[in-house]
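No value in this document is a laboratory result; all are computed from the given coordinates. This structure is a prediction, so every number in the text was calculated from the model and none was measured.
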Structure 1
Amino acid sequence: MSTTLASPAPTAPKPRQMMHLGTRSNARGAVRAAIHLALLLGSAALIAGASGPWLLPAMLAMGIVQAALFAPFHETAHYTAFRARRANAVAGWIAGLPGLHNWHFYQQFHLAHHKHTGDPQRDPEYTPGPPRSLAGYVARVAGLFYWRARLQTWVAAWRGDMSAYPFLHPATAPRVIRSVRASSALTVALAVAAGLAFGWQAVVLYWIGPQLLGQPVLRLYLMAEHTGCTEDSNGLTNTRTMITTPLVRLLMWNMPFHAEHHLYPFIPFHRLAEAHALLRDRLAHVGTGYAAFHRDQIGRLLRGGAA
């Protein structure tokens, strides 16, 4: 009788084997940032020229582009958007303002996510966990948890007490507090100045409305990164890469190649496609589209299972 031996589980290349993809570029970062800025200005022009039933789609378009500022915000947190560290810090800090995010706080938050991906106890991005009901799914997509978390961070910083965030090292907390205070004060000041200069309708049309419409799209995008993946330290199984359209990859700075990013966070956005070509046969979760992913999640919830 013959015995069939099980194939060994795939393993990821060692980081040193992928270092050739770690080259960062000020030029590539500047080009992608310029494209994103052009999309912001173009969507603002759509709102300016829209009327009647076309106004809401125009605001949605701008909202999606604004929410997608999370992509350069995230990329700069790894210092991979540009070669120059200062360029990453300045661009990232500014990119976080429309979504009430703070770059210095997010760096610490996101470092803990990479160290403890999927760990319900130690991964801060895991909270509040995958939706376990259709109502929870809708609440997550609507951005209720997101906006509450952003305002809670503001309040904590202005109180000077960041003890609710155990991933913040005591040595970095003072800098984070100063940064959150500065970014929140600047955001409010810019909104008030715009309201006084152009009218409060402009603030709603070009910022508040687009954010409320665009953040749910970003929630749908982000939910696909780890939902349904393993809750362990295996980078081949705890993160999902999504095969999607060139437009989405452009807007999200290639971050749909998310398993590749988690395995090798030193690889800049413009080389993640090359990393995917080397890793695709080893990845456990490669999605074929966001619509299919969410169709599956909603089906699970309707059948009474967790997403």
Structure 2
Amino acid sequence: MNLSLLAGAILNGLVTGMLYALMGIGLSLILGLLNIPNFAHGVLYALGAYVMVSGTKAFGFVGGALAALVAVAVLGAVIETLGVRRLSRVHPDYTLLLTFGLSLILTESIILVWGPVGITSQPPALLAGSVDLGVTLYPKYRLVVMVVTAVLVLASYLFVTRTRYGAIIRAGIEDKDMAAALGINIRRVFTVTFAAGAGLAALGGALMTPVRGLLPTMGLDILPFAFVVVVLGGLGSLPGAILAGLLVGVVQSLMTAIWPPGADASVFVLMTLGIIARPQGLLGQR
């Protein structure tokens, strides 16, 4: 592999890794509060991408991205309020089945609304073309996506770790009953966090539409990698999700350049080795 291909593979890995980190943060927050994996998280990513395509036709590229963020965040709040909250008093398996069923329902809904055939999307004219980085030519839009997702990841991390409401979210994750006893409206925290996690997933899907294109099953395809990021980084660890997302993205991209059939398998091999070496995750706690 020459230097140009290596540089391109690493940059592609960073773009994908930032996307995984963005999804991993939202998934970690929801997992920390509900103590169950959200199987609908991947489909919310896909829904954001499809809303983005429709929104771009009506409001332009930026307007389409904002429409995807708001629409899916509202849907996330509805799911938490009308579904997850009502099942919180019974066995957690019911909530698990709810999110799994919603993932199938929303996937079929995407097919009904937008059709079963894949859709391609072009970046805005301002971001078309490539940039000469010296070692390689790289698409301008992918560089912008890398920067934007990095800013979103950093902003999400700082919000959770440095703000008062972030402290409330962390308190809810650590001990829901104690937080409620201190007068915190834990149900509102649940709703806002679920909506924020859904919105982050949707925004990731919206930004990646010109890079990966759209397929109705894209949400189901990306969900296993989001879970790999959460497990490898450490359950509930936001810095771990960021580190694992970047690591998974780069490893997957390099393997794609070296041996494409083994690209996806390499991610799960990485997770297996990581669990054996550190069962609590890269930055998690036992």
Structure 3
Amino acid sequence: MSITPESLAWLRQQLKEQYGADSDAVWNGLHQKRITSLRVNTLKTTLDAIIRELNQNGLTPEPVGFFDQALTLPHSSEKTLRELDIYKNGCIYLQSLSSMIPPLLLDPQPGEDILDMCAAPGGKTSEIVQLTNNKAMITACEPDRIRCDRLRSNLKRLGCERVNVMNKDSRKLDSFLKFDRILLDAPCSGSGTLDLSESKKIHFSQKLVMNSARLQGELLKKACEMLKPGGRLVYSTCSLLRQENDAQTAAALRGGKMRAVSIDMKLLEDIPALKTSLPGTVTVLPSERFEGFYISIFEKVG
């Protein structure tokens, strides 16, 4: 399926209205081919061991400033990495740099009850497990059976323990369930991950944005209900559009039960960020290294 000229024009106009003078940088970023990146799975190995292995295979990994367990390989493909034993045995996980940010900002701690509401294929779930060294109790939800099977397979390959995988729509979880931390990486239009140099292969439309926004609102409302008082909620999308991002954050804050948590940009100082209209949010500028991504952080009052 390809994007229609009408949808492409609508997207361009939305970006101009939202980002003004920065919209050209956004548009140019959506035409960039992104370089390969991976996360070293410290549940099974070490950063130094992976760097040695990659170098021995003629690859040239480069460090990532905001996360010391991430590497980029500007001159390698994901296909090449999938052929390596370190990929097959779960010592590395292929993951975009932008998608590594939400679990870091969630700041998960050992011993906590943590919910990943939209977990498949398992990149962020396994990162949470890694950050807590298999010492948190994690619930991971995925409504689609095939994607849920893939989630289970990935978590097993990566050595993730204490994860309760549920083939369930997280909106339908029992109301009595409460969590210390919740990650809601919500289904979205994917406007931040589009490769406009390959527009014939893109699925994007205004209807998709509207449907995504409706689902995001329902998921975010449920997340706020299940969060314990004082608990932390991270909401993220791979969209650049206000309807799916700041509009959802603003709606969650209106009830007075949630408060925004400011993001310490020193933690993300080497990440290209766009201006946002709300405090406690960050929008990652799409580029050769990063996908377009949106993140907001909440804490429950009381």
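Once relative contact order in percent (Cα under 8 Å, 6 or more apart) is calculated for all of 1, 2, 3, which comes out largest? Provide the component values of the computation, followed by the final result.
Details: 1: 24; 2: 38; 3: 21.
Structure 2 gives the largest value of relative contact order in percent (Cα under 8 Å, 6 or more apart) among 1, 2, 3.
Taking -17500 as the value of helix-only ellipticity at 222 nm (-39500 (n - 2.57) for each DSSP H run of 4 or more, over all residues; to 500) derived from one of the structures shown (1, 2, 3), identify that structure. Mind showing how you got there, number by number?
Values: 1: -17500; 2: -25500; 3: -10000.
Label of the source structure: 1.
Taking Rg/Rh (Cα atoms, Kirkwood Rh), for residues 153-264 alone as the criterion, which structure among 1, 2, 3 has the greatest value?
Details: 1: 1.07; 2: 1.05; 3: 1.01.
Evaluating Rg/Rh (Cα atoms, Kirkwood Rh), for residues 153-264 alone on every structure, the highest lands on 1.
Using mean projected area of the Cα convex hull in nm² as the calculated read-out, with 15.7 as its value, let me know the right label among 1, 2, 3. Working shown, then result.
Values: 1: 19.5; 2: 15.7; 3: 14.9.
Going label by label, the one that fits is 2.
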